[in-house]
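Before anything else, here is the set of structures, which you'll find just below.
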Structure I
Amino acid sequence: MEQQLELQPADYRSDIEPTWCPGCGDFGVISAITKALSELKIRPENVVSVSGIGCSSRAPLFLKNYSMHVLHGRAIPTAIGVKIANPDLTVLVEAGDGDLFSIGSGHNPHAARRNIDITVLCMDNQVYGLTKNQISPTSREGLYGSLTPYGSIDKPINPISYMLTFGATFVAQTYAGNLKHMSDIIKKAISHRGFSFVNIISPCPTYNKVDTFKYYKDKTIDINEQGHNELDNLQKALELAMKDLEHYYNESAKVPIGIFYQKEEPTYQDRVKEVKTKYKASKDINPQVFIDECKVLPV
């Protein structure tokens, strides 16, 4: 029997040095991902990272596993293709709030409702950093950017309620300034069978001078430690999710982190397998049974 070597977080890092700005929250995200994978004992060759375009989407370059750096907003459909082609792989989407909730937003509902067994990690810095400071779908009202010199007039998207509404079976939020919490949440998301979404608050020190590490330091509150243990209660999850953006308008409001929702349901792959088994071709099949069960109208 082949001896299994103990893998450390460093074994999941590539030789490429990250090019993020000093102090970027995404450094912490990479550390949390490698820590989670090592604790789960998933070998690097069994992991595929898929990303789109943006600062956060460079993450796969810094990981020692298979990776795909694809078109802007197309990380999720590419990841779906990988998972369907080889269900045994652990497939991670590593992207930002702009990539996932702007140009790529049309893919989220269908991946979530089908319960595709992939893990989506959204590094949410509330700004477009790679293109030098434009507001993103999660930017707070009034945030200044290079194209909004008078402040943003758009209302922000709530990523948590967004993904809950579309049927994701695992929805959580964590914070790049809390490595222990972040790695634990990512670990649970990867372990979950089904579509997992984790919104990671990852401050941008270069362009977002409002939503900083200093700002979030005493703002976050762990909803699970506070008693939210009915993880399969969608109504309760939505109620908690609606509080996610209160801090934009109320200085005393807290930012909820933790698992909002988790429910075991058949995955897309499970359902495909059922269909293949049920309607497998056979020389003994009665055509009338097929017509009746599949509601096929006779010609």
Structure II
Amino acid sequence: NGIAAVVESKVITVDDIRRELAPILPQIRRDSRNQQEFSQKLEKVQDEIIRNLVDRALIVKDFRKDEKRQIPQSYVDNAISEQLTTQFEGDRARFLAYLKSRGFTLRDYRKEVEEDIIYGYMRGQQRKSLNVVSPAKVEAYYAANQERFHQEEQVHLRLIQLNRGELADDALLAKAAEIVTKLKAGAKFEELAKEYTDDARKAKGGDWGWQKRADLKPEFSDPLFALAAGAVSAPIIQREGVYLLYAEERKAAGTPPITEVREQIESTLAQQMTRESQEKWLERLRKGAYVRLY
């Protein structure tokens, strides 16, 4: 278990990196086409892990500069109790064996858990310190990124599917005709779907949400996109059964008004501000700190 880095008086070991790497290693293997690509990705991830562990150590050090800031021991107790339950099924012997395998005493582990809490707290405080995204910034982003918000034509689809079973086409069409008659008499498509449809969205009234042309096979998209809002298609016979499509709403292709995408833009800008703010904060912590990588 060699030394990977030293941050001030904190030693980051190879075992620390292995522990962080273990949960994501199988995914790296699955995503790699060959050994060379795996090695390249592994090296990149290891570098990111070391950087994150270094940043974590610097953040904990920054927290401890202010002697008035303390993590209540009850927080640490609760965190350990939760881990004992979730990770070790309440088996204290397994928990102690785990500590022994890491060369940890309970005191060492309490310190690690406390540092985890400090790290989460300090990152959270950084996010809270950010200003709310201003309307002017939202409008400027919207104006400069129109192409990002372009939407294809969409239809809000509900459908009724009648499974074929042993029925011939004529019998299937007769069943569909009964439903169409009820619709013409004023019945709601949603309620009829809850009663008749054989598909997985029965409880939701046959609601398949907003669909683009590319989301559906041509035998469904062509008749659906030919419908006006509130209209029902003619019965569509397929090998597995018959379908009735209902165009509940339509959206024309184009850029939606800012009112429809304001929350999305605010979220994007808030995330961007958070990344930039935290990177500046971490750069400040790194500056002047003793960090040695091995």
TODO: Match the computed value 18.4 of mean count of other Cβ atoms within 10 Å over residues 35-42 to one of the structures I, II, and report its label.
DONE: I
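For relative contact order in percent (Cα under 8 Å, 6 or more apart), which of I, II scores largest?
On the way: I: 17; II: 24.
Top value of relative contact order in percent (Cα under 8 Å, 6 or more apart) goes to structure II.
From which structure (I, II) was Rg/Rh (Cα atoms, Kirkwood Rh), for residues 163-210 alone calculated, if the value obtained is 1.07? Working shown, then result.
On the way: I: 1.07; II: 1.00.
Here the read-out was taken from I.
Assign the value -0.56, -0.87, -0.95, calculated as log10 I(q)/I(0) by the Debye sum over Cα atoms at q = 0.07, 0.10, 0.12 Å⁻¹, to the correct structure from I, II.
Values: I: -0.29, -0.56, -0.77; II: -0.56, -0.87, -0.95.
Derived from II, not from the others.
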TODO: Match the computed value -18500 of helix-only ellipticity at 222 nm (-39500 (n - 2.57) for each DSSP H run of 4 or more, over all residues; to 500) to one of the structures I, II, and report its label.
DONE: II
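Kindly point out which one of I, II the value 27, 17, 12 was derived from, the read-out being semi-axes √(5λ) of the Cα gyration tensor in Å, for residues 43-178 alone. Working shown, then result.
Numbers: I: 27, 17, 12; II: 53, 32, 16.
Structure of origin is I.
I, II: which one has FRET efficiency 1/(1 + (r/R0)^6) of positions 75 and 259 (r between Cβ atoms, R0 = 30 Å, to 0.05), as calculated, at 0.85?
Working: I: 0.85; II: 0.10.
Computing FRET efficiency 1/(1 + (r/R0)^6) of positions 75 and 259 (r between Cβ atoms, R0 = 30 Å, to 0.05) on every structure in I, II gives 0.85 only for I.
Out of I, II, which structure matches 0.95 when FRET efficiency 1/(1 + (r/R0)^6) of positions 147 and 267 (r between Cβ atoms, R0 = 30 Å, to 0.05) is calculated? Please report the intermediate quantities before stating the final value.
On the way: I: 0.15; II: 0.95.
Of the structures listed, the value fits II.
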TODO: Using distance in nm of label points 7 Å out along Cα→Cβ at positions 91 and 107 as the calculated read-out, with 1.0 as its value, let me know the right label among I, II.
DONE: I
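Here, each number is a calculation from the coordinates, and none is a lab measurement. Note that the structure is predicted; figures quoted are calculated from it, not measured. Cβ atoms are built from the backbone, for glycine too; each structure is taken alone.
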